[in-house]
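Q: See the structures that follow.
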Structure 1
Amino acid sequence: MADRTKWQIKGEYIEACNCDYGCPCNFNGFPTKGNCEANVVFTVREGRHGDVDLAGVTVFESVMWPGAIHDGNGRASVFINESASEEQRNGILRILTAEDGGLPFEILATTVSEVNGPHFVPIAIEWNGTKTKASVNGAEIALTPHTNPVTGEEHEVHTVLPGGFLWKDGHAAKSAQNVADVDGLKFDWTGQNAYYAAVEWSNDIVDTGATTKFGK
């Protein structure tokens, strides 16, 4: 993809899914219950798409796959904070759809066949590590730390994946809230697996050429 636009993102990321704690998808690719349903959110702290500053852009996604993620046929609803400028919207959409290559989206794009949105709406978010909360109209995610079952003290638990394409050091948590009822995607997996991570993504890595198209 010789004419792709250079991009990079440093930011904060959370995910909450229907897997048991730790989420075996991260280790062997196969979800606890045979399918994957999740809410994921990230905010760009530093980043650019070409000459466009992406700092402050937040993306919230509700996603469902009928089997393992790598088996594809996923459905997603995508929300972007309405305060994002037109240039920021265009840039982040090119990144999300893998039009300019780069991880993790060039991999994720191959697994999603139906995308609803993007919806440009208010996104309420309070970043606080494994206590982060975020919501849009119809979906909500809130993390809470694991605790010692005897003393009640908070555990600091990390999952380290040196070769991880999404995150390399995930702060393991559980969901105090993980629900969605948007665009025909409906689930409630409160109390299941969750992660918080600082992330760095870019298109410095050779792309696969995969793209995803948005549609209402």
Structure 2
Amino acid sequence: MQIVTNTEKKGIEVGFNSKPSDAIIEGLKRNGFRWHFKKKVWYAKDTDATRYFLSGIANGDLPSPVNKDAAPFELTEKNLIACLNLEAWKTGKVSEIACITRGIKSFLKKAGITCTARSSSYSMGDSVNVETEDLPYKTEKTLNTLFRIFEMGNFNGMDDIYEYDTRRKDIPQTKYLFYANRWSEDYTAAIDKKLIEKYGEDFMERCPDLYRFRQDMHEGKD
């Protein structure tokens, strides 16, 4: 295993002399690592957590083997709510937005999805911001729908007011929940490769609306 610090991008890169075991690959993914197709390395943000994980592998402390026979964790509303610490919220030990943020992190971790989730409070309310990276469109769409259960209403742009029309009493709520699935350079490059294969080598130069074509490819449209 070779570890290289990418100072420019504040990242860390890991290479292996041979293909690592399924358990190590799964562990890399769960700890925020992504595969770089050009460099043939795994990369992630250089943090204490990623360093600690890699030191464990170097010392022979391997991740638990992947149980391929186990049923996959389903992205459902029932499982999402099950990841909330409702008792702590109901007894006032944690705030609504803290309960939502921690619950979403736990939910996505169980699904093997790396994310960042932060909450903010301000004079007119609060919000929760969630970001994932390089997820398939079907998964992105599912999460976007699921996370809506935490919003207590919607902003009415026509009348310039916030309407409290969807508030639930059984789970914590926030005024706004912003979710975005970001694309890495590798993911964008993979999409562009498919577009060139489909439309020709000079497609990038003559395309007036590259963003729309990339989005259509991401969504699986012809």
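Q: If distance in nm of label points 7 Å out along Cα→Cβ at positions 52 and 188 computes to 3.8, which of 1, 2 did it come from? Walk me through the numbers on the way to the answer.
A: On the way: 1: 3.8; 2: 3.3.
Structure 1 accounts for this read-out.
Q: I have 17.1 for mean projected area of the Cα convex hull in nm², calculated from one of the structures 1, 2. Which structure is it? Working shown, then result.
A: Values: 1: 11.2; 2: 17.1.
Value 17.1 for mean projected area of the Cα convex hull in nm² corresponds to 2 out of 1, 2.
Q: Next up: Given a value of 2.1 for distance in nm of label points 7 Å out along Cα→Cβ at positions 36 and 60, point me to the structure among 1, 2 it was derived from.
A: On the way: 1: 2.1; 2: 3.0.
Label of the originating structure: 1.
Q: Next up: From which structure (1, 2) was FRET efficiency 1/(1 + (r/R0)^6) of positions 76 and 204 (r between Cβ atoms, R0 = 30 Å, to 0.05) calculated, if the value obtained is 0.75? Don't jump to the answer; show the numbers that get you there.
A: On the way: 1: 0.75; 2: 0.15.
Matching structure: 1.
Q: In terms of FRET efficiency 1/(1 + (r/R0)^6) of positions 44 and 196 (r between Cβ atoms, R0 = 30 Å, to 0.05), which of structures 1, 2 is highest?
A: With respect to FRET efficiency 1/(1 + (r/R0)^6) of positions 44 and 196 (r between Cβ atoms, R0 = 30 Å, to 0.05), the highest-scoring structure among 1, 2 is 1.
Q: I have -11000 for helix-only ellipticity at 222 nm (-39500 (n - 2.57) for each DSSP H run of 4 or more, over all residues; to 500), calculated from one of the structures 1, 2. Which structure is it?
A: Values: 1: -2000; 2: -11000.
Clearly, the read-out refers to 2.
Q: Kindly point out which one of 1, 2 the value 1.8 was derived from, the read-out being distance in nm of label points 7 Å out along Cα→Cβ at positions 84 and 116.
A: Traced to structure 1.
Q: Given a computed value of 14 for relative contact order in percent (Cα under 8 Å, 6 or more apart), which structure among 1, 2 does it belong to?
A: Label of the source structure: 2.
Q: A value of 36, 19, 13 was computed for Cα extents along the principal axes in Å, for residues 100-139 alone; which of 1, 2 is the source structure? Please list the in-between numbers first.
A: Numbers: 1: 30, 23, 17; 2: 36, 19, 13.
Structure of origin is 2.
Every number in this text was worked out from the coordinates using simple rules, so none of it is lab data. The model shown is predicted, which means the values in this text are computed figures rather than measured ones. Cβ atoms are built from the backbone, for glycine too; each structure is taken alone.
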